[in-house]
1. Using the calculated result -500 for helix-only ellipticity at 222 nm (-39500 (n - 2.57) for each DSSP H run of 4 or more, over all residues; to 500), pick out the matching structure from P, Q.
2. From which structure (P, Q) was mean count of other Cβ atoms within 10 Å over residues 226-233 calculated, if the value obtained is 25.1?
3. Quick one: relative contact order in percent (Cα under 8 Å, 6 or more apart) came out at 22 when computed from one of P, Q, so which one is it?
4. A value of 24, 58, 18, 0 was computed for P(r) over Cα pairs in 20 Å bins from 0, in percent; which of P, Q is the source structure?
5. Where does the value 27.4 come from, among P, Q, when mean count of other Cβ atoms within 10 Å over residues 282-289 is the thing being computed?
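Read-outs: derived from the displayed coordinates by stated rules, not from any lab. Owing to the predicted nature of the structure, the values given are computational and were not obtained by experimental measurement. Cβ atoms are built from the backbone, for glycine too; each structure is taken alone.
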Structure P
Amino acid sequence: IEGSSNNKALELYNPTNAPVDLSNYIIYRYNNGSSSPSGSLVPSGILAPYDVYVIANASADPAVLAVADTTHSITFYNGDDALMLKNMLTGDTLDIIGVIGVDPGSSWPVGSGSTAEHTLVRMNTVQSGTTDWTIGATQWDVYPQNTFTFLGSHSSVCGSGGTNPVITIAPPAQTVNEGDTALVVVSIANANNNPTQFDLTVSSFSTAMLNSDFTVMTGTYTFPANSTTPIEIPVVIIDDTLTEGSEFIGLLITNATNNATVNNDSASIVILPNDSVFPLYTIAQVRTYNPATCDHDSVGVRCRLTGTVIGLNYRPSGLQFYMHDGTGGINVFNFSGNLGYNVTQGDSIMVTGMLGVFNGLLEIIPSRIDLITSGANLPSPIAVTSLNEDLEGEFVVFRNCWLVDSTAWTGTGSGFNVQFTNGTDTLEFRIDNDMPFYSMPAPA
């Protein structure tokens with residue numbers, strides 16, 4: 001949906017007869033002809049067969065929000081902005097809207113309308129995405145601006161039956177410990193008088209090494225003619241003595257024969273380390289520093305930290321947010337990808353990773369984030385009139401203050417710096433473009 005004002009929404013559809021783990025996929029937005037992503041979203045949750053997942057603008061019409069599964073800035077697009085859906089396990093681009101790296105002016109033509117000020121609904125005869133927009137532009141039914149009635153469900157010939165076999169690998173995601181054995185099961189529907197084969201391979205995106213961290217029988221597997229007996233494939237996790245964090249295995253089904261359709265072609269396995277290399281610390285314990293140089297002495301330490309999420313994620317393509325455990329606060333930073341965790345204020349989480357420093361700011365670079373509970377109480381902010389190294393990562397409040405220069409409140413770029421004063425003390429604040437008041441008028 002590319003409607004008036006903030007009436008924007010995207011809908012993902014699972015055209016298969018198997019659940020899909022949305023955390024294996026990423027949506028990119030490319031604004032104004034950019035060839036580099038302007039924003040991204042890794043959805044979360046399991047999408048049921050033939051169901052939809054709706055992503056809406058947080059300020060959209062109530063009719064849109066009523067069927068939304070989530071709200072996100074990935075919907076900050078206009079008719080001249082391209083979108084891409086990508087499988088992070090395989091690296092394959094699955095679908096696009098528009099042409100990445102091209103600014104079409106105001107929009108791309110689609111049927112009787114365009115990508116601007118219209119609602120586009122994928123034709124029910126379309127069974128898969130495309131990376132060729134010359135084809136994609138012909139695959140949509142076009143409806144007037146602010147048509148919301150189609151949002152929240154989709155009808156398609158996908159899964160309507162047929163005589164060709166359908167192969168599925170399950171479960172789509174699981175977590176195991178070192179020394180355990182994970183079991184993946186490949187099933188077949190619509191078996192016929194011919195044998196059906198497929199190849200099992202290890203994704204190049206796997207961080208765990210075949211035969212070093214795990215063993216699995218890759219290669220060609222065969223369903224005999226008329227057989228619907230599932231094929232069970234054990235994945236043996238090797239219990240090594242290496243100092244390491246969590247590792248990832250991606251298994252893929254390729255090269256299916258007998259005109260078989262592969263509904264769910266990937267399975268992910270996360271290996272949890274059993275090495276005692278990630279001790280649990282308080283944030284205060286890892287925030288110690290040399291007063292003379294302000295250098296932190298915990299850089300390079302591997303550990304686990306627990307705490308409550310405060311504020312927003314300031315890095316849509318990765319992670320950049322703060323957590324606080326009552327003893328102190330710390331920045332959590334990951335350059336790319338959210339490790340399957342969608343940042344939500346009030347979440348109580350455990351972060352496993354390595355401590356590092358960027359421009360003097362202590363941060364933990366996570367290899368794993370576990371959600372403990374949601375809706376935790378936030379710590380009370382510390383009232384301040386000045387800032388120092390002891391307040392790094394803390395939740396603070398500057399009371400009874402006003403803006404020094406209203407012209408510095410520009411509402412432009414990735415963010416801007418302004419000064420507030422209480423008449424005696426003056427502090428500088430960073431207003432990031434992810435903040436809800438970023439584009440509002442300067443406070444009086």
Structure Q
Amino acid sequence: MDPSRNIQQKIQFEINQFISNSKNSETLQNQSKKYLPGGNSRRSAYFDPYPTYFNKGSGKYVFDVDNNKYLDYMLNATSLILGHSHPEVVSEIQKQTILGTAFSGPTESQIELAKMLCDNIPSVDLIRFTNSGTEATMMAIRAARAYTKKSKIVKIEGAYHGSHEYVSISVYPEKSNQKTSNIKPTLEYTGQPKSLKEEVLVIRYNDIKQADKILSKNHKEIACIIIEPVLSQFGYVPAKIEYLKTIREISKKYNIVLIFDEIQSFRLSKSGAQGLMGIYPDLTAFGKIIGGGTPIGAFGGQKEIMAQFDPASTSFIHHSGTFNANPISMVAGKIVLENLNESDYSRMNKLGEILRGKLSNLFKELNIEAKITGIGSLFGVHFSNNEITDYSSMINSNLEMNKYFFMNLLNQGILMQTKFYGSLNIFSNESDINTLINSTKKAAKELL
């Protein structure tokens with residue numbers, strides 16, 4: 001039996017169930033729409049018919065305004081690796097709030113967090129803090145352009161690196177743009193400068209031949225290539241090692257700065273995905289877990305590139321931000337890194353491996369075509385009979401099935417990313433994994 005045959009009816013049933021259990025969220029959404037476009041400030045937190053409004057988090061659980069409790073696998077887009085309201089994080093934030101939330105000068109806490117990151121990551125000699133991952137990737141690209149004195153950038157088709165202009169290219173391209181030898185850059189909104197299509201080159205994930213061709217042909221104009229070593233938009237698909245090695249070799253050969261976006265994948269080890277893979281970039285963008293649940297971003301790398309931001313030099317790149325390296329984010333981030341040792345990463349990554357294996361076995365048992373992606377404590381589910389290796393294979397999976405499972409699991413008290421992706425935290429255990437497996441099995445059987 002085709003489980004997607006009556007998928008729209010099943011989705012509507014789950015939506016109706018959600019509405020009946022979320023009247024307070026519905027009321028707040030209606031109020032919110034009076035003052036915010038669509039009642040929203042964050043697209044990734046929205047889903048139809050309206051998002052759940054949360055008011056409390058504790059450990060691996062989150063609670064909404066209708067007193068519903070959820071086992072949280074979304075974790076604020078993977079950022080809460082210590083779970084919600086970790087007591088040490090809360091304590092440090094409270095102490096710092098009494099002393100002051102922001103100052104017109106640096107604090108000792110920025111030195112402490114910067115030192116921890118530089119000590120843990122071999123590719124990072126110097127680092128600077130921002131307030132978001134968007135700013136981190138934006139400034140890394142700016143650094144690369146200044147250093148190489150070239151302007152063009154290369155990005156991956158379907159990859160998201162924040163909301164600034166030069167990475168808002170080919171993030172959600174149409175299926176019609178697929179299966180061509182040369183990918184045409186596509187703009188993301190009406191009125192976006194058409195000139196961006198000349199400045200941004202787009203390549204396919206894990207396609208060694210195409211990467212070699214584009215980088216070699218245009219190397220005199222390319223300042224940098226920005227890539228997630230574990231691509232979050234595709235359900236945390238790790239790049240093939242030979243693909244990353246090829247890009248690393250070509251970028252070195254042609255003086256192209258290699259930027260790793262590790263805003264999400266940094267949770268895989270003390271030195272992120274680059275440490276696990278043994279392939280090191282020139283610059284790295286960070287965010288998410290290094291802020292302990294507070295707004296943060298950072299970018300760092302080779303000394304000669306980062307030295308361009310030294311304000312004591314005669315010529316430097318200007319970079320300011322009222323809340324850059326604010327003490328709240330610094331002390332929270334420091335606590336996170338202090339609370340994560342090698343055994344913690346190893347345990348979470350092993351649990352992720354167990355979870356992916358159980359999900360794969362479950363769908364095989366039920367005769368549902370599904371591919372499970374991920375690495376370490378990150379995972380994704382795709383309803384497809386093809387391996388997920390790039391944007392084309394991801395977008396051609398059955399996305400309506402993902403929507404059904406998201407809504408069904410939400411109604412069962414499990415919070416996932418809307419695409420049926422997720423992550424683990426330090427409190428996750430095998431019992432939680434079994435809960436997710438059993439709930440997924442229940443959802444699948446209701447679909448069959």
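1. Answer for the origin of the read-out: P.
2. Q
3. For relative contact order in percent (Cα under 8 Å, 6 or more apart), the value 22 is produced by structure Q.
4. Going label by label, the one that fits is Q.
5. Q
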